Structure formats: C-alpha cells, structure tokens
1. To which of I, II does the computed value -16500 (helix-only ellipticity at 222 nm (-39500 (n - 2.57) for each DSSP H run of 4 or more, over all residues; to 500)) belong?
2. Comparing structures I, II by relative contact order in percent (Cα under 8 Å, 6 or more apart), which one has the largest value?
3. Identify which of structures I, II gives the largest calculated value of FRET efficiency 1/(1 + (r/R0)^6) of positions 21 and 85 (r between Cβ atoms, R0 = 30 Å, to 0.05).
4. Output the label of whichever structure in I, II has the greatest value of mean count of other Cβ atoms within 10 Å over residues 5-12.
Structure I
Amino acid sequence: MSDPLPPQSAAHLAAKKCVPCEGGVARYSVADAEAQVAGLAGWRLTHDGTRIRRDWTLADFRAAIKMLNNVAALAEREQHHPDLHLEGYRRVWIEIHTHAIGGLSENDFVLAAKIDAITPPA
C-alpha cells in the first residue's frame with residue numbers, strides 16, 4: 001500500500017498547470033481523493049470516488065452560458081476537459097476526472113481549483 005498523498009490547498013493547486021496525461025499515472029485512492037476534495041469548497045466525490053462534481057445555480061440562462069464558456073476557455077488553456085452540464089435554464093454542474101486513467105489525478109483537482117477562481121460561489 002502506498003503512502004497517502006498530502007492534501008494541497010486550493011491556492012496551491014490553482015497555481016499549478018495541468019500536465020498532459022496519456023495514462024500510466026496512478027489514480028488517487030478514494031481516501032486520498034476524499035482528503036483532497038475536502039479542501040475544495042462545494043466539490044464532492046461521485047462515481048465511487050473516481051470523479052469530482054460541483055453544482056451552481058446562476059441568475060439566468062445568459063449567466064449560465066457565460067460561466068460555461070469561461071470554463072470551456074480555461075479547459076482549452078489547460079488541455080484538461082471536464083464534463084459540462086446545463087439543466088433547466090440556469091443550473092450548471094461540472095464533473096471532472098482523468099479519462100486516460102479512469103479516475104482522479106492531480107490534474108482534476110488543479111482544474112477544479114482554477115474553475116473556482118473564475119466562477120461565482122455556488
């Protein structure tokens with residue numbers, strides 16, 4: 001069993017850059033993911049600890065689309081692409097995982113911290 005990963009602060013994560021992942025990287029254990037997601041307000045584990053998700057309710061449709069466009073631009077800069085969802089006309093939720101490893105990597109928490117820096121509070 002490997003040593004637990006120390007959780008990083010949201011500010012420390014936001015200062016990092018996503019690193020391209022083609023696989024071969026160990027995914028976070030559920031315990032490590034729980035420890036890390038605890039430091040990211042509003043985010044929670046889903047899919048048996050292999051993804052993280054956050055939900056927002058925006059003022060209106062335009063605000064929701066603007067937020068999604070901002071997150072999409074960030075994802076392109078980071079070359080790490082989350083699943084973006086719009087339900088109703090103003091409910092947004094974002095789910096992140098590293099597709100190549102079928103679970104969570106540091107990149108997912110980096111992207112979540114960066115998303116938090118450019119989006120309104122939930």
Structure II
Amino acid sequence: MPRYLMDTDVLIDALRLKREAHEFISRNTKEIAVSLLTVAELYAGVRAGKEEKDLAALLSLFPKVDISEAIALQGGIYCNHYGKSHGTGIIDAMLAATATEEGMTLVTLNKKHFPMLKAVLTPYKKS
C-alpha cells in the first residue's frame with residue numbers, strides 16, 4: 001500500500017523538471033499514489049503534445065486512488081469547515097479526505113490548505 005498521496009503542485013514541479021521534486025519522487029516512487037482528482041487537475045492544465053506525453057509517462061509510475069462515498073462525505077465536511085478560514089477548496093478537501101481514509105501522508109507545498117491533516121509532508125520549499 002502506498003504511503004504518500006501526491007498533491008498536484010509537486011507533480012507540476014516534477015513536470016517542470018524541478019530537481020527537488022524529481023529527487024523526492026525518485027526516492028519514493030514505490031510509495032506514491034495519486035488521486036484521480038489530481039489526474040483531472042493535471043490534465044486540465046496540460047498542453048497537447050510533448051507536455052501531455054510527459055504527464056502520461058509520469059502518472060504511469062503511480063497507482064491511482066478512486067473516490068469512495070466515505071471520501072466524498074469527508075471531503076465535503078472538510079471543505080465546509082476549512083474553506084473560509086484556510087482557503088481549502090473542494091479538490092484540496094477531497095485530497096485531505098483521501099489521505100485520511102487511505103491512511104496516507106499528503107505530500108504538498110501548500111500546508112495552509114490542509115489544517116485537518118496530521119500527516120502532511122512538504123518535501124522542499126516553494127520557489
């Protein structure tokens with residue numbers, strides 16, 4: 001079972017060839033999973049061609065986590081409780097719920113959006 005759930009921002013850095021993102025992923029590839037919501041976010045911003053192929057190659061390295069009813073309910077509650085105070089949008093709330101339900105540590109560069117999580121890892125500083 002994967003130990004880490006990746007947030008979109010770290011994967012974007014990997015696609016942009018940021019060294020720290022690559023190092024984290026290389027060290028932990030077998031322990032990383034990606035939410036299907038993150039897949040959707042990434043494809044929403046990708047350019048056709050090489051960028052899209054690079055994204056597909058990166059995502060092929062990781063198992064995907066689907067959204068269950070329990071995740072959907074918990075994500076809605078998180079968004080309700082932390083949306084205004086911490087800027088937690090529905091996607092971030094759903095990622096937090098996925099990490100909670102699956103017992104994973106969320107890997108993100110934006111801890112502010114995830115006050116509900118005890119297990120959050122920021123693998124490097126945002127530049």
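Just so it is clear, none of the values below were taken in a lab; they were calculated from the coordinates. Just so you know, these numbers come straight off a predicted model, no measurement behind them. Cβ atoms are built from the backbone, for glycine too; each structure is taken alone.
1. Answer for the origin of the read-out: II.
2. Comparing I, II, the top value of relative contact order in percent (Cα under 8 Å, 6 or more apart) belongs to I.
3. Top value of FRET efficiency 1/(1 + (r/R0)^6) of positions 21 and 85 (r between Cβ atoms, R0 = 30 Å, to 0.05), among I, II, belongs to structure I.
4. Details: I: 13.9; II: 23.0.
Result for mean count of other Cβ atoms within 10 Å over residues 5-12 over I, II: largest is II.
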